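In what follows, structures are represented as structure tokens.
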Structure P
Amino acid sequence: MLKQFVDQLSADMGMSESLGVNDDGSYSLHLEPDLHISLRENPDSGISMFTVVAPLPEEKREEFLLKTMIANLFGRETGGAALGLDKDGKKITLLAFLPLQVNYRDFHDFLEDFVNYADAWRIETTDFIEQPTD
């Protein structure tokens, strides 16, 4: 199902050809130089969307992590996605799951929301990093 959605998305975005599948079975959507969305289909959990949002702030790290935990609470500030850390604990990530029983419009709308939340958290993280320290 994801393949058909990716083909339709590629056409909607005016790409000359559809996104190709990566060696690991995922698709990579490069929207900006620093905003890449990985899409993957899993028969058990549906379609996953993943992106690295920004580096984890070095100053006031605990304060920022608390901010992300509050944002994850009930998914209100993440659109139902989850903020987390990469395996090295150095970058903020955003991950979401979409059930397989969706149509293309639902997929497209969910992806659009995911991208908007990823971009908003990228800005939020950058602004937090640039705050003067006490």
Structure Q
Amino acid sequence: MVSRVVKVGIISRDDYVKRTIAIAAGKYKPRRDEPKIWFESLKSMSQVLGSDNQNLLKIIIEHKPRSLAELEKLSHRKKSNLSRTLKTLERYGIVELPREEGRLVPKVKATDFKVEFGLHYSMPYQNELESAKA
């Protein structure tokens, strides 16, 4: 299995919105080495990337289930909980859920995570805006 490392960043919701607006307005272009997945706090990151979900990702990688029903049996998790968890992981780009033969088939897209956070992520485009004014 090939591992795929994804950078994860921590940024407040307000700063994330400001950053997104600056990107949309063309005032800031994200660098290629910036995180691709953003969380509001370490707590929210730990909820998504906690040990239960890491175990779930391992099960998907090792057993390659062909449906959610099969994954439900392998993971011993209820389908409603499993579905909600997978949708969250999909929203963050950690898994994908393509439909094959009418069934959702979970596939892991990210296997390893590099966490980055710091004040410079709060307003990374601020320096560029200030230097443009000078």
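A value of 2.9 for distance in nm of label points 7 Å out along Cα→Cβ at positions 51 and 83, calculated from one of P, Q, originates in structure Q. To test your reading of the models, identify which of P, Q gives 38 for relative contact order in percent (Cα under 8 Å, 6 or more apart) when calculated. Structure Q accounts for this read-out. Computing mean count of other Cβ atoms within 10 Å over residues 75-82 across structures P, Q gives 16.4 for structure P. Which structure, out of P, Q, was Rg and Dmax of the Cα atoms in Å calculated from, if the result is 15.8, 51? Source structure: P.
Values in this text are rule-based calculations from the coordinates and carry no lab data. For clarity, every value in this text was computed on a predicted model and none was experimentally measured. Cβ atoms are built from the backbone, for glycine too; each structure is taken alone.
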